[in-house]
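Each in structure tokens, the structures are laid out below.
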Structure 1
């Protein structure tokens, strides 16, 4: 029986885009939480962490409400693109981004808070702006931990199931990611496809975790 590799390639594309979006937005929020004091800071932190602890089906339901055709965001997207967002592969990107976002925020915040403030202070005394301090001093010092968090966020996006299934559906050749394809293959008795995708995802996950651990150990030694 021929193996359909579309779910695997779609999962890699979805995970890559989701990781990129999570990295950009997660770094910004992590920087604010690590370096700024404002009212409601802990509430913002709790809200950012919520997708990490919510059941995937609950998270998927929230996304359906926020992104559905009757919601303001859903209507704006449909007006701009010409089609609804839900039950498309782009919806899978959104679900995976939300699923990976808290992991990146928590790890990046810890990495930014561990940076020696004397280096940042020295840069400011030399006339560097806050943006320049972040790019030239803070980010390079925390880069290994942030990169490790990015790698783990990619792995988390790659394996998302519940939220993706609810907002993107299970449409073969269009929205069926690897995790959803494994579930579908098991339900239909296609053990060859299920075992193949399970093996590929397991090897990828092992490699990703190993790389993340190596980066974390190098950061600690540095």
Structure 2
């Protein structure tokens, strides 16, 4: 099989496994809904007005921890025997790209569901919704590409959960700051040109992370 066929096959495998093990998806969805509900209880029932800055920061913090919980299992849950079996069938490049694509689709779905519920219970101050949704797409790709590679690195250690958290936070922090900045511009309804620099930087980071994952994962996989 060529690379595209291998990616397609692996992507179908990921979707079928997720469909059979619905508790994983439902668990992530429950985490998103319960976190938003806690925010609602904290701010709305105390008659505290949630200002746009707090609304924006809370939304992306929720997505960050959702991404960590959802993507951490990408390689950590795979046994060594299954990884060896995959190694005999497909190329490592196909494996990492299929993981990134699947996790990106999952993060986009969770981001949109979270945005809908979040807006329903805590209001929606976003003025430029097109920019905000485009930012969600870039953020979902950035979270997925970064955490997928970190999950692959963490799976090689004995204490993978701790290593995932230690490696993930400093890498994700610049990405998170850019996402919050662009979202703030969308909430304020500023001109699109104001966000060009941040959007270009965010897009460049995503491209670099995907390219680095594609180039370095084969060496990590063989180890």
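Every read-out reported here was derived from the displayed coordinates using simple, explicitly stated rules and does not represent laboratory data. The model shown is predicted, which means the values in this text are computed figures rather than measured ones.
Structural remarks
- For helix-only ellipticity at 222 nm (-39500 (n - 2.57) for each DSSP H run of 4 or more, over all residues; to 500) computed as -25000, the structure of 1, 2 it came from: 1
- Origin of the value 28, where relative contact order in percent (Cα under 8 Å, 6 or more apart) was derived from one of 1, 2: 2
- Volume of the Cα convex hull per residue in Å³, for residues 37-84 alone - highest-scoring structure of 1, 2: 1
- Which entry (1, 2) yields the derived value 38, 14, 9 for semi-axes √(5λ) of the Cα gyration tensor in Å, for residues 61-124 alone: 1
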